[in-house]
Structure P
Amino acid sequence: MTRAVPHSDRVSKRSLVFLWKIFGPMHADRCDAVARLYGPKAHVAGLELLSRSEVYAWDSEARASFDKTTLFPQAAKRLGVLKHLREIARFRARHPNSDWFMCHYERPEMLLAAWYLRLRGHRVFTMGCSKFDDLPRKVWREWTKSLYLRPYHGAIGSGIRSVGYFRFLGLGKRPVVGEHNTVSLARIRALSNTAPALGGLPFAERHFTIVARLVPKKNLAMALRAYAQYRASAVSPRPLHLCGSGSLEAELRALAQSLGIDTHVTFHGFVQTADVAKILGSTLALLLPSVEEQFGNVVIEAQAMGLPVILSDSCGARDLLVRIGVNGFVIEPDNPAGLAWCMSRMSDDEQTWTSMATAAAQSAEGGDVAKFAEAARELAP
């Protein structure tokens, strides 16, 4: 925990509990924003299942504005259903007057925990960003998911497609609001140590950036092929910085070499948020060409720095934050020629970039953590 709250205060004061698998910086942002919005009217508690993740190498983060508890501090892998339920029950006993916001509704341990909390008289809400078009859907699986959502009083989704998917799964007349996927714009700007565009580096000195895990669904082989096409046609081609780690790193490095672009692509490996912010501070535009992307929090981070975004139509963030030709471009994930053209337009035409950067800074507020706090208060006033 980040600070001790007397037991008597927890019993008498209403608590808002937010549960995620692991607390990365954006999860701490959201709890921090909720604590600011509610003020002394509620005690905010963050509950993370594990201290480490097999997928994301974030540093688990806390803030002084809320209490954070880790259920399994020595574990990096998913543990048994009954172990989760036992520890959540123990935590609930210390917060008897509480509303719960829980991610991972599709897991059996969360289903049991949600029913347990509801039967004990708590209001329970789920959170998520999945969309119907993320994957091929099967009737029996979607029906099963609808059963897993039965105990929840409502949900916080991310963008139009995510909110629609929650409703499709059977939340019906129960409230579904946005926005779940949010980031503190102020934190990103402070970490960057530079002014957002149009401040900071001049147009001519900026580079392209990708921030993504090096895994198949991020579609990075296509991005490298598009970058090679861009370099062949651009007036003054720019470097590409790739931030992320994953199973495809060796394959992608080999592809870059075979395309003759390896000296122009910088592989940074996994980069913590502070360094991502600094790299974005010198970026021309963010690229996110995923074939599957529930949302894409890095889009918010890019817009916090006033950056246009070129992303695929698979990305949930495009619904909420990106308008074609205004603050970025949207491409098909199987269209390297289209991505190369967008990069050339952004790279060679300063007037286009200036206009889009201005619009990106204006649209960033749609992804700020204040939106998450407002959604929580709408569900639990």
Structure Q
Amino acid sequence: MNLLDRYIFKSVLFTCLGAMSLFAFVLMLVNVVRDLLSYTLAGQLPIAVFGQLVLLILPAVAIYALPMGMLTGVLLTLGRLSADSEITAMRAAGLSMSRIARPVFILAALGSAIALFVNFQSMPRARVQYHHQFAQAIRSNPLRIIVPKTFLHDFKGCVVYVGEKQGAVMRDFWLWQFDNETDRRVRRVVHAESGRFDYDETTNELILVLTRAQVEVRNAKNPEDFSSPPQVASFEQSEAVRFGLESMFGHTTIQQKQDWMTVDELQAERLRLAKLTGTPKEVAKARMKLELIINNKFNLSLAVFVFAMIGVPLGIKVSRRETSANLGVAVLLAVGYYFLIAMVGWLDRHPEYRPDLLLWLPNLVFFCLGLWLLRRIDRR
């Protein structure tokens, strides 16, 4: 690799790293706010565990940040080189476009190799470890979910409110149980002066005992019908009521999803489905779902190279210095690409259309378009 190759390689590399960091931060922020922030602010997740979980999200967002970062980095770097007439000087020296773009394609090939590793090894293991650590954090101190003077929606089908909490003892306890059909109308209201939550490690259950409580039961068919008075009952102390954490928190149950499987696990799953018995339609759907996952992992990895292929001629042709303009072009292209991928994914219930093969169509379109644009520029 000569001096010119190193110059282009380093320029594209550092710009791509910056762009990937930006996209990874944005995608990670969305996941953190959606999945972790509320638990952390409520004191249910220690700061140390929160930091570990954030790091475990990184491989999951990297599979999308890598292609977008590569495309943005190529557009920014080559757009600047073209605007400064450096590309023109290289062409005047007798270099073809494919020769000028060689270090970019080498970097893109390395990026695709990294993406393959992330998709088939790093990301699946990180996702399993993420949910395992989240479950362990909840189970290590399940009473942490009870936050005083806060409406708790973690319990399925109901809302809990506690006025005061001292250890496992609570005061001013309220529980609103919703209608099963709409999950919106309040069917039962429980209010107790005090109560106690204990945790049974052997069964992974919370045990609730209420003292001086009152229960109001409304019309089962129409809880909002107050034409007749609701049934009211009072008691000094309730019997122990058990709440299984597995049924309350989806994060405590770690189910091995197919897209969390490593390459060896996917191969084993493919062999298992090959021996699967049942109706031909259901068997075909199950096999096609797995094939879509495998092909999608390959496609997202190859997208790093394909995005570089289309980014080279676009960056040279547009010749922009403006970062925002090139960033906008990159985002539009990436959104179009992922939209095509999503459209093919909607055919997962129709294996007769071979969506596993159609999944390669976006990469093929982008690659051919990039190759055509590159040759067109080279002929000028």
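Computed from the coordinates by the stated procedures, all read-outs in this text should not be read as laboratory data. The model shown is predicted, which means the values in this text are computed figures rather than measured ones. Cβ atoms are built from the backbone, for glycine too; each structure is taken alone.
What the table below lists for this structure:
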quantity	calculated
Origin of the value -19500, where helix-only ellipticity at 222 nm (-39500 (n - 2.57) for each DSSP H run of 4 or more, over all residues; to 500) was derived from one of P, Q	Q
FRET efficiency 1/(1 + (r/R0)^6) of positions 23 and 119 (r between Cβ atoms, R0 = 25 Å, to 0.05) from the coordinates reads 0.95; which among P, Q	Q
Comparison of P, Q by percent of Cα pairs over 25 Å apart, for residues 231-366 alone - largest value held by	Q
Structure from which 20 was derived, relative contact order in percent (Cα under 8 Å, 6 or more apart), options P, Q	Q
With FRET efficiency 1/(1 + (r/R0)^6) of positions 167 and 207 (r between Cβ atoms, R0 = 35 Å, to 0.05) derived as 0.30, matching label from P, Q	P
If mean projected area of the Cα convex hull in nm² is computed and equals 18.3, the structure in P, Q	P
Which of P, Q leads on distance in nm of label points 7 Å out along Cα→Cβ at positions 271 and 343, largest value	Q
